[in-house]
Structure I
Amino acid sequence: MEIRRALVRLRRTTGLPVAFGGLVESGRPRIRISELNGTATPALSALAVTSGNGLGGKAVALARPCAVTDYSASRQISHEYDLAVAAEGLRAVVAVPVVVRRRVRGVLYGALRDVRPLGDRTLTAAVEAARDVEQALVLREEARALMAAARVQQPARAPADGSAWEQVREAHAALRALAPRIADEALRAELLDACGLLTPDVPPLEGVSLAPREVDVLACVAAGATNAVAAERLGVTAETVKGYLRSAMRKLGARTRGEAAVAARRAGLLP
């Protein structure tokens, strides 16, 4: 899904007629082309590109963008994939690696069907599209780690001590803050389900209904965050945090942020 969205952005921002890409296969030094956008044939579909081979393989090996003006005639790359590239009629091609924590995780390609130098503006746009994928993969990994931590820290309704409660609250706040940034709907739902593992199983308070962002703010507050820290975590302004906090306090009948956090716990909204 991350690759698909990045290819749409790549074509939109560069004007290139063709874009394709894929991620590194688990345990293997190669990428598998899994997404095509603007192609006229299936020639590139499921193509396995080994590190060091062809333009994409060179980008993987060097961990930096690579481009050619005329793919079939270029002396800068090897030519294991010429048949597939020629079948699609591609000539000028750029390949940009997706690098996460110093490890290449995939490659995005943009291409023309004529011989023409690809300018700096095109290369910059391709790099930005790859960074979108990088950020999405980082978020996915963080989400998986937090969900695993949530399941480990799931309280049996009575953690052993105060420090255990604090770990649970911090995990809950981190999950709530991360969820809105996850574009994958299934993963976002799974993340919110993990949040539910950390909240007490109590009947909801009658007449109390908080908006998701109000719960997010209270989760940060309950974990000890200031308004400024909560704003940074949630990607909003401090004034926005104050607004959500005031609204939540009013709904919960609380006079202070501390009272609001306690009331939210009693309502089963926070651990």
Structure II
Amino acid sequence: MLKQRIITAAWLAPLVLAGLFGLEGGAFALFAAAIVLLGGWEWTNLAGVLDSRRRGLIVAGLAAVMLALWLTGAAQAVWPLWLGALGWALNLYWVSRYPAGCTQWGSTPRRLGMGLCVLVPCWVGFNALRASAPGGVWLLFVLLLVWAADIGAYFAGRAFGRRKLAPGVSPGKSWEGVFGGMAATALLSLGFAVWQSLGLLATTLLLAVTVGVTLVSVLGDLLESMLKRHRQVKDSSALLPGHGGVLDRIDSLTAAVPVFALFYLQVLPL
């Protein structure tokens, strides 16, 4: 298993990084759409759609929504990000009430609607952040934020984890791990502030936004865990040998990217 994970990472990581930071404009939007559509294919399974033809039609519908946003100039707009923020507020409510709240979201149509509100704003957020600054600096920041949060949470959870975060959804996560992730991303934000020569106000706002987005990234992980637990599957798919599915790799990003993009466009003076 470890050998397969290494082989997959060896070809996947350079490909993804080249696409995210080597492409711009329509080419980047198409690349990001491909990732999101693969996630959409997996989401149909988590939603309980088993027929391959129906799953394909649903993914085609998701592609049509993104195409419409691109053609109308809304692929970097703020309103889909607000839609995503509202969706994540509902997701927080449902994750916190699992399994008692399953009757509110457990039907296949509602789980599909949940996916639409997660995946489309994520794609819009990717586009907005890639276009935000030369080289996609703030897209790089949110990617590093998610990775730093995961690493910080892992080591802090292993060393100090006592209080369970959401035992019914993901028994391995602890509040101590969350705090460790927040500490790691706070340091990351200070490093970026120095790199970008931000003033005191911008640095303070970036630090506050970073802490908030770190918490949201944890929610992205918990949401997918909740859906997999409800569906009684270990991974979202087997598309990435040794790593599970695409959603297993981008679950935190689906929350962090649109929320950070919203803060970037509406709050941060960067």
Structure III
Amino acid sequence: MSDSPYIFEATMENFQQDVMEASATTPILVDVWADWCAPCKQLMPVLEKLANEYQGGFRLAKVNADQQQELTSSLGVRSLPTIILVKNGQAVDGFNGALPEGEIRKVLDKHVEAPQEDPYDKAHRLWEAGDVEGATAILTELNQKDPENLKVLIDLAQLKAESGDLETAEQVLASLPPEEKMQHQAKQLAARVKFLKQSAELPPIKDLEMALEQDPKDPNALHQLALHHVLRENNAAAMDLLIRLMQVDSKYKDEAAKTTLIELFDKLGNNNPDVRTYRRKLYTLMH
């Protein structure tokens, strides 16, 4: 049972008071589920997350179909999971099955007042969802309101870099105080800009893969294919190629494999599991 004040177990005994009557003041989202139902287990964490995020905009009532068979039957449930949104004592909406979070939000937002989202958090949510334009607009506004906020400035520069505006990103990096350039976020940006600049000169992936089929120890192909993987966020594959390059020729282009690995470690951060794995491999090769 969740400790959240926005989530509770609904039973035949409390349903009238805690769901039907309570929905006159707060919408109640009823989740009818069962232990044996895989989609139920997939959906429940999403519903619980949303209940806490909406901070009382609605409450989540969990009905265990196996333990509450009479209630489940009275609700007309035919499949699990079944979700029913109750408002003012009536079922006003609902759905069956494990919908994606975005679709559930659409259902909720028709009937429930959405919480005020922190603009910075919203920018990052849009960014992660692939809406670079929306994220850039919010961060630009935040930057205009508070030009001294370096976190926002670096994020904005990162988005500019990913949109192809490397010049602006480099200008931001150059303008940072020396101590800020040593911070993880700034190192990530510097590494990203460098990788993006290098990408303009890379041969196509297929050509590099063919080159490695013909010669698995081709240092140029190993390095350039690793850069392609970095830009596509295939980080483990990139690190593996760079380790292979070090094994083939550790001095290649002034230790480019080692340098690129360290830049990639900076980009991803020490908590990344791939970084921990490949940092150990790099240490083994160097010692």
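Derivation of every value follows stated rules applied to the coordinates shown; laboratory data play no part. All values reported here derive from a predicted model rather than from experimental measurement. Cβ atoms are built from the backbone, for glycine too; each structure is taken alone.
Could you tell me which structure in I, II, III was used to calculate Rg and Dmax of the Cα atoms in Å, for residues 184-239 alone as 13.0, 33?
I
I, II, III: which one has Kirkwood radius over Cα pairs in Å, as calculated, at 21.1?
For Kirkwood radius over Cα pairs in Å, the value 21.1 is produced by structure I.
Here helix-only ellipticity at 222 nm (-39500 (n - 2.57) for each DSSP H run of 4 or more, over all residues; to 500) has been calculated and equals -26500, so which of I, II, III was it run on?
II
Of the structures I, II, III, report the one carrying the highest value of distance in nm of label points 7 Å out along Cα→Cβ at positions 112 and 232.
Going through I, II, III one by one, distance in nm of label points 7 Å out along Cα→Cβ at positions 112 and 232 is largest in I.
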